[in-house]
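Pasting the structures in now, so scroll down.
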Structure I
Amino acid sequence: MSALVVARDVDFAYPGAPAGRPLALADLTLTVERGEILGVIGPNSAGKTTIIRLLTKVINPLRGTILFDDTPLADWSRWQLACHVAVVPQDMPAALPFTVEQLVLMGRYPHAPRRFFETAADLAAARAAMAETGVSELSRAPVQTLSGGERQRVILARALAQEPRLLILDEPTAHLDLRYQAECIGLLRRINRERGTTVFLVSHDLNLAAAVCDRLLLLFAGRVMRVGPPSDVLDADRLTAVYGCDVIVTDDALTGRPHVHVRWPEPAAKGGEARNRA
C-alpha cells in the first residue's frame, strides 16, 4: 500500500487558548495508507476532533505539512477536497427542513458546485447510497421526523453519495442500537473492501476499533502515543496510563483480537460501615 494522507510535524493550537496551555496537537506525524481502516482512539481532549478538522481544511496547521494524494492540503480548495473526502459527524441537527433524499443529494454538490439542479448521475449515486445504508424507504420523509439512528444512517448515505476516496467517521455507531451497529460496521467493511475506500474511524469504543481497524492511532494530550496493529497499541499498562483507570486486555475468543475490559471501582463504604469493619 502507499499513503493517501501524510502528516509531518504538525502543530495546532486554537486561537484564544490560555497562555501555557499545551497545543491541541503537537508534532503530529502519521500516514493513512490507501485502502486501510485506521482507527483513532484516545480520551477526551486528546486531539481526535482536531485531526478531523485539519484533514478537512476547517482549520490549518500552525506548523508542519499535510499531504493528500501527494499534494499539499494547502493547494486543495475545500470543494475540490470534498470530491475526495467525506465526513460522517457524530450527529446533525434534527430540525433540518429537508427530506432524506434532498439531504443525501447534497453529497453531490462538490462535484458541480455551481450547478443548481441534479443530474441523472447524481440521482443514481444518491439512490445507490440510500440503498446501501438501508434508508431508501425513508427517501420522502422529513429529516426532522427521524430517530437518531435513522439520521446517522442518512448522513452516512450523504457521505457515500460524494463517492469519496477517504471516508472520515466520528463515532459512527454512537446513536445506533446493536442491530444497526452491526449493519453499520458491516457496511463500512464492504465499502472498504469492494470500493477500496480508505476509512478514518474515530471512536471511543476501543473494542469496536480493535475488531474493525487494520491499525490504531492512540492520542493523548495532543500527542501520538502509539501507532500500529490493535494487538500492539492496546496494551493494558499503556491504556491504564492514558485513560487513568484500571484496564485489562484479553484476547477475544472469536476473533483473536484484543478485548479491553475496565475494572470498575467498588463503591466507597459509608462512614458507619467503615467504622463497623474497623
Structure II
Amino acid sequence: MVRAGRGMAPAAEAGEQARLAATRAIELDDSLAEAHGALGEVAVKDMDVKGAIRHLQHAIELNPGLTMVHTMLGRLYYCCERHREAQEAMLKAVGLDPLSMIIHTCVGDAYYYAREYERSLPYYRKAVELDPRFDGAHTDLARSLEALGQFEEARREYEEGRRLSGGVAGPSFGLAHLEASSGNVAAARSILKELIEARAHRVVSSWGIAALHACLREVDEASHWLDVAVEEGASGLILLRVHPRLDPIRRDPRYPVLLRRVGLDAV
C-alpha cells in the first residue's frame, strides 16, 4: 500500500497484494494485530471506511502499542471530519514513538486537514529536524506554508522535497499548487500539462490531477478526473470529503453525488 501511496505501483495491484498477505497471516494466527491493521488499510483502499475503522480498532485492542495503526485510524477520523479524535490518535502515536519523523508528519496532517495550519507547522518542522532527507516532511511543511501564504519558504521546501525524492510521486503537484495559489496560473497549467502527458509512461495520480484542476477552479475538468480516480481506485479518494484543495468545487452538484458514490457521505 505504501508503494501505491508513493506512486510506485497502481493502487489496485498494491491493494490486492496486501489483502492476500494479510488474509494469509490471519489464517495462520488470528491474534496478529499487524495483520488486522493491514486489512484495515486494504479496506481503506476499497473505500470501506466503517470496515477499516473496525479492523484498526480491533488491531489496537490486540496491541495498543502499534503506532502506525494509531496513525491509520487517526487518518480515517480526519477523513470523516472527526478532527479531535484524529488529533488524539496521532498524539497517542507520537507519544509511543517520539523520534519517528513519519509520525510527526502524521500529527501535522491531522492539524492540516482540520485547517489548523499554524498548529501543523511545529510537527512538520520536527520531522525535518529528525531526518532532513525525508522528502515528505518537506513537501507537507510546504503545503501548510502555502496555505498560510508564506510562498517563498513554501517554494524552498517543495524544491527540496522534489530534489530528495528524485521525482517520485508528488512534489511536482505541490509546485503546481504553489504556482496557482501565488497567482502564476500559466506556470501551474504548464506543470499540469506535463503531469497529464507523463501518464503515458509512468504512474501519475489521477486524484492529484483532479485536485490541481480544482485549485485552478476548473470544475468540469476536476469532476472528470475524479471520475477517473474512482475508476482507477486512486488512494487519494479517501480525502475527498476533507482536502482543502478541493474546496473550490464543493458547491458543484456533482460533489455530493461523488461522496455518495465512494461511500463517504454517511461516515
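Nothing in this text is a laboratory measurement; each read-out follows from the coordinates by a stated rule. As the structure is a prediction and not an experimental result, all values here were calculated from the model. Cβ atoms are built from the backbone, for glycine too; each structure is taken alone.
When relative contact order in percent (Cα under 8 Å, 6 or more apart) is computed for each of I, II, which one produces 16?
On the way: I: 23; II: 16.
Structure of origin is II.
Where does the value 19.7 come from, among I, II, when mean projected area of the Cα convex hull in nm² is the thing being computed? Show your work: numbers first, answer last.
Working: I: 19.7; II: 13.2.
Of the structures listed, the value fits I.
Looking at structures I, II, which one was distance in nm of label points 7 Å out along Cα→Cβ at positions 46 and 62 calculated from, given that it came out as 1.6?
For distance in nm of label points 7 Å out along Cα→Cβ at positions 46 and 62, the value 1.6 is produced by structure II.
Once Cα Rg over 2.2 N^0.38 Å, for residues 110-189 alone is calculated for all of I, II, which comes out largest?
Working: I: 1.13; II: 1.02.
Largest one: structure I.
Quick check: -8500 is what I get for helix-only ellipticity at 222 nm (-39500 (n - 2.57) for each DSSP H run of 4 or more, over all residues; to 500), calculated from one of I, II. Which structure matches?
Working: I: -8500; II: -22000.
For helix-only ellipticity at 222 nm (-39500 (n - 2.57) for each DSSP H run of 4 or more, over all residues; to 500), the value -8500 is produced by structure I.
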